[in-house]
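Presented below are the structures under discussion, each in the form of structure tokens.
Nothing in this text is a laboratory measurement; each read-out follows from the coordinates by a stated rule. This one's a predicted model, so the numbers in the text were calculated from it and none came from an experiment. Cβ atoms are built from the backbone, for glycine too; each structure is taken alone.
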Structure 1
Amino acid sequence: MTNPELPEDVQELAGRLFDMAREGDETLLAYVDAGVPVDLANQDGNTLLMLAAYAGRAALVRALVERGADVDKLNDRGQAPLAGAIFKKEDDVVDALLDAGASPTAGTPSPVDTARMFGREDLLDRLR
């Protein structure tokens with residue numbers, strides 16, 4: 001994360017938080033509980049939840065949802081966490097997001113469109 005308006009140490013911490021999301025490091029939750037915004041996003045608009053979802057970190061996805069993470073927050077490319085989880089074939093994350101009420105029509109391509117594009121007909125009934 002590089003933003004000339006932010007001090008270098010803040011940028012460094014933010015980078016570590018995004019790495020924790022990708023790695024499924026639940027230490028991240030202590031930071032959120034201490035005040036880091038649960039929907040913190042990087043320079044590409046990827047939230048902590050999006051990064052955890054894309055990396056297949058279902059337990060962390062569930063924990064972020066419990067703390068109020070927006071399951072349908074789109075990144076700068078218009079992609080939703082659910083579509084990313086479908087693309088990556090992260091079925092436990094798909095379950096976690098659907099259980100949390102993620103929209104099957106959010107983003108471009110939508111999760112429904114993503115399932116169709118990647119031959120995930122097994123998910124189509126759940127996404128309707």
Structure 2
Amino acid sequence: MGLDALRQEWGRRLREPLPPLRSAEFLRRELAWRLNALRDGDLDAKLRQRLDRLAKRHATAGAQRPLSSSPATGSTLVREWDGVAYSVVVLADGYLFEGETYKSLSAIARHITGVRWSGPRFFGLSAGRAQ
């Protein structure tokens with residue numbers, strides 16, 4: 001389903017406001033999660049409390065680390081190469097490019113150019129910006 005169809009399905013099935021997602025991939029995942037939770041039950045209270053504790057611990061530990069230059073999940077990176085625009089969607093566990101999930105931006109840059117590149121640099125995310 002495309003983004004518009006997913007939005008309609010969300011309203012029809014869940015009858016609640018849409019989350020602020022602009023990516024069909026993420027809306028598809030969220031809708032699937034919600035429908036499964038309605039059918040099979042959501043997380044139990046004990047597991048939810050444990051996840052909350054882990055998230056708080058991670059947030060506290062993360063406050064001491066420098067901020068990452070990684071783009072936010074759901075972002076779309078666009079890069080033109082040899083007159084062709086390429087789009088990559090940032091996932092929580094990798095990157096979505098041309099229907100396939102990649103572990104790194106460097107693998108995508110190599111796929112596009114045929115040579116080794118720093119993926120963040122190729123997509124303009126590091127100090128040495130791509131041309």
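A few points about this structure:
- Which of 1, 2 leads on volume of the Cα convex hull per residue in Å³, for residues 49-104 alone, largest value: 2
- Among 1, 2, structure where Cα extents along the principal axes in Å as derived comes to 49, 41, 20: 2
- A value of 1.2 for distance in nm of label points 7 Å out along Cα→Cβ at positions 9 and 89, calculated from one of 1, 2, originates in structure 2.
- If FRET efficiency 1/(1 + (r/R0)^6) of positions 57 and 97 (r between Cβ atoms, R0 = 35 Å, to 0.05) is computed and equals 0.60, the structure in 1, 2: 2
- Each of the structures 1, 2 was assessed by distance in nm of label points 7 Å out along Cα→Cβ at positions 81 and 113; the largest value belongs to 1.
- Taking relative contact order in percent (Cα under 8 Å, 6 or more apart) as the criterion, the largest value within structures 1, 2 is that of 1.
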